[in-house]
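Next come the structures, one after another.
Each reported figure results from applying straightforward, stated rules to the coordinates on display, with no laboratory input. Note that the structure is predicted; figures quoted are calculated from it, not measured. Cβ atoms are built from the backbone, for glycine too; each structure is taken alone.
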Structure 1
Amino acid sequence: MTTVAFTIMDQNRDGFIDKEDLRDTFAALGRINVKNEELEAMVKEAPGPINFTVFLTMFGEKLKGTDPEETILHAFKVFDTEGKGFVKADFIKEKLMTQADRFSEEEVKQMFAAFPPDVCGNLDYRNLCYVITHGEEKD
């Protein structure tokens with residue numbers, strides 16, 4: 001979902017969300033007269049340029065308290081039949097691209113760029129869930 005949101009907001013498809021992207025997003029939603037100060041305040045919430053990783057962190061910070069980490073972990077555990085805390089990245093890619101709100105190849109690439117699988121091709125979903133619910137990576 002966050003990948004889709006980022007892709008929708010990155011109107012010019014340059015890999016970053018800036019004031020013009022926000023203005024275009026608001027316009028697409030029917031809000032045309034957004035003040036420049038309002039857009040600047042939104043962009044200033046980020047510690048730097050808003051790429052996918054920064055967006056995901058900010059999104060996670062805004063979502064704190066919405067779904068408990070345990071709820072999101074439980075969703076991934078359905079695929080983790082051995083209880084190891086990770087799932088095969090290829091399996092998750094296939095599910096993301098063929099089920100429900102389907103991801104594009106580019107959206108999957110962006111997700112794996114932010115949360116790369118390990119050398120064995122495993123996705124650490126516990127860390128991913130932590131970032132979604134807490135807004136920053138564990139050490």
Structure 2
Amino acid sequence: MKKVTAVLLKHNGKLLIAKRDEQRELGNLWEFPGGKIEKGETAEECLTREIKEEFQITIKVEEYYDESIYEYEFGTIQLIVYWASWISGEINATEHEDYKWVTIGELHNFNFAPADIPIVERLRREENEFSA
């Protein structure tokens with residue numbers, strides 16, 4: 001099982017979501033950005049590195065939120081999700097086809113990768129807490 005991280009990056013009351021490149025696995029699906037944990041790396045270190053690589057920004061990883069396990073045709077992944085805040089830099093998406101800042105209420109308008117769907121569903125259930 002591959003361990004993969006994802007970030008719930010909150011900024012001005014919205015969350016960052018990203019559309020996977022059409023040419024890659026799960027192409028054209030939306031996700032919470034992150035990536036595969038490399039050997040000897042913690043989930044928090046992975047998120048910091050991946051977001052720097054993929055968006056050219058520095059984040060501060062905060063608290064653990066949730067995880068989901070999904071069995072794709074190409075293998076099983078464990079998606080580990082953390083909250084984070086944006087520290088510095090300007091977004092420049094280097095590996096995604098598109099990105100958006102959306103409210104939790106808008107998440108249902110996007111076609112998410114299957115491993116991300118349980119996270120979307122939990123966020124929508126907890127929307128009132130998030131908005132407070």
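Here distance in nm of label points 7 Å out along Cα→Cβ at positions 32 and 120 was derived from just one of the structures 1, 2, and that gives 5.7; the source is 1.
Matching task: 28 is the computed value of relative contact order in percent (Cα under 8 Å, 6 or more apart). Pick the structure from 1, 2. Traced to structure 1. Which one of 1, 2 has helix-only ellipticity at 222 nm (-39500 (n - 2.57) for each DSSP H run of 4 or more, over all residues; to 500), as calculated from the coordinates, equal to -6000? The correct label is 2. Thinking of 1, 2, which structure, once distance in nm of label points 7 Å out along Cα→Cβ at positions 56 and 104 is computed, gives back 1.8? Matching structure: 1.
Comparing distance in nm of label points 7 Å out along Cα→Cβ at positions 40 and 80 across structures 1, 2, the highest figure comes from 1. For which of the structures 1, 2 does the calculation of distance in nm of label points 7 Å out along Cα→Cβ at positions 24 and 112 return 1.8? Considering all the candidates, the number was obtained from 2. Thinking of 1, 2, which structure, once mean projected area of the Cα convex hull in nm² is computed, gives back 7.6? Corresponding structure: 2. For distance in nm of label points 7 Å out along Cα→Cβ at positions 16 and 88, the calculated result is 1.5, so let me know which of 1, 2 that is. Source structure: 2.
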